[in-house]
Structure 1
Amino acid sequence: MKYKWLLFDADGTLFDYDKAEALALQATFEQFGHVFEPEYLEAYRKINERVFQLYAKGSITTQQVRYDRFKQLSEVLGIGLDYAPFGDAHIHNLAKGVYLIDGAEEIISNLSDKANMVIITNGLLDVCKPRVAKSAISSYFKYIISAEEIGVSKPNAGFFDITFDRIGNPPKEEVLIIGDNLISDIKGGYDFGIDTCWFNPKRLPRTQDIRITHEISNLSELLDILG
């Protein structure tokens, strides 16, 4: 097989982050005695996306990610959230959301004897590692590389430099990154000089002028690409 190393993003690629996020947010609101309204989720997602974009650029710290999003949400909703303990509780609830993308377990198991596999994530360490550890695919990955742990996030070249150092600096042509985010995964991989596979289950249009090596809408299509 051409690719001897497969770098998988976690959220939205292997794990159903949308489901975990929705259930965790509702559980946290109820834990703090607030009635959860459906529109709270959409408001949170808009804020969370902006916060993680800033984090990917290196403009804010993980501590700010943890708490500022709930400070902003409190202001937007007009609800007095005690955002520091609220943020900690949300992290705890999110870490329990071990929901795999359809087909992930079968595909990962199938590929496990064909290539070395690594999880690379911008997600918070105390969310990602517990979820991976409790999942059915945990034993298949040689490394979990977290932006929070190494101090630099995708799509920055430093993230990939450290990742390649960890995995023994294989030839770039033997490495494929698979992810759902056009910027952090696909642009990051392309800029670093490795092949990319955009996981696009919603068949979204390419809104960015980014070169993509492969595009799939179902994880099973990886088998065709990888032979």
Structure 2
Amino acid sequence: MQTFDLAARGLRELNQTLHTLNGTTNQTAWEIVNTRGSHAIAVGVDAPLDITVRGTTGYYCAGMNKQATIRVKGSTGPGVAENMMSGTVIVDGDASQYAGATGRGGLLVIKGNASSRCGISMKGIDIVVHGNIGHMSAFMAQSGNMVVLGDAGDALGDSLYEARLFVRGSVKSLGADCIEKEMRAEHLELLEDLLRRGEADAKAKPEEFRRYGSARKLYNFNIDNADAY
């Protein structure tokens, strides 16, 4: 285990150190301490590393992640795992706004609650939230899966495309062109796998969720649907 003291060595040195590592290094286990709410911790990692961040973080922790498994032993500020490509990011606490925004792949797990705009414009990422999510989550979500064990705020899935949304609790309101859809056998199978990988399978069963998706009325502009835009 390599321990990096962020207070003593600084953010620039941390990220430069992580960026120099590749698939041939034997220094694969890292622990980052004394985070003190710093922004951009472990961004742009592109190696199969196992990184533990001990403490609360600021903006964009684990942004643009590739390959790495990054676990935050605390809560995160806005934009955790933003534009994530692959790998796994696990937040043991709460996440602020736009967690997993524009994510293209990989898995983001939030053990607490996520604030507003969780998963906006997601493009293939899987997101599992053990608690609640805030308003405008999955706005313009294009592909991928979002699983919420708690409740969802206003305007869930507004203007979404082909992302699949699974919510166990209540939904305050659905956004434009978002509707409830049938939960078929393949969705139950998918959800079972997401709950397992998201470390939530002991808390909920797939049958307890409802599925939401696009009504596909806003794909192309139609004057008859103008009021929905």
Structure responsible for 0.30, with FRET efficiency 1/(1 + (r/R0)^6) of positions 77 and 117 (r between Cβ atoms, R0 = 35 Å, to 0.05) calculated and labels 1, 2 on offer: 1
Matching task: 8, 33, 36, 18, 5, 0 is the computed value of P(r) over Cα pairs in 10 Å bins from 0, in percent. Pick the structure from 1, 2. 1
Mean count of other Cβ atoms within 10 Å over residues 21-28 computed as 11.2: which structure among 1, 2? 2
Identify the structure, out of 1, 2, from whose coordinates helix-only ellipticity at 222 nm (-39500 (n - 2.57) for each DSSP H run of 4 or more, over all residues; to 500) was calculated to give -3000. 2
With relative contact order in percent (Cα under 8 Å, 6 or more apart) computed per structure, which member of 1, 2 shows the largest figure? 1
Check the numbers for distance in nm of label points 7 Å out along Cα→Cβ at positions 93 and 197 across 1, 2 and tell me which is largest. 1
Using FRET efficiency 1/(1 + (r/R0)^6) of positions 13 and 181 (r between Cβ atoms, R0 = 35 Å, to 0.05) for the comparison, can you identify which of 1, 2 gives the largest number? 1
For structures 1, 2, calculate mean projected area of the Cα convex hull in nm², for residues 37-164 alone and state which one comes out highest. 1
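Coordinate-derived values only; no laboratory data. Quantities reported herein were computed from a predicted structural model and do not represent experimental measurements. Cβ atoms are built from the backbone, for glycine too; each structure is taken alone.
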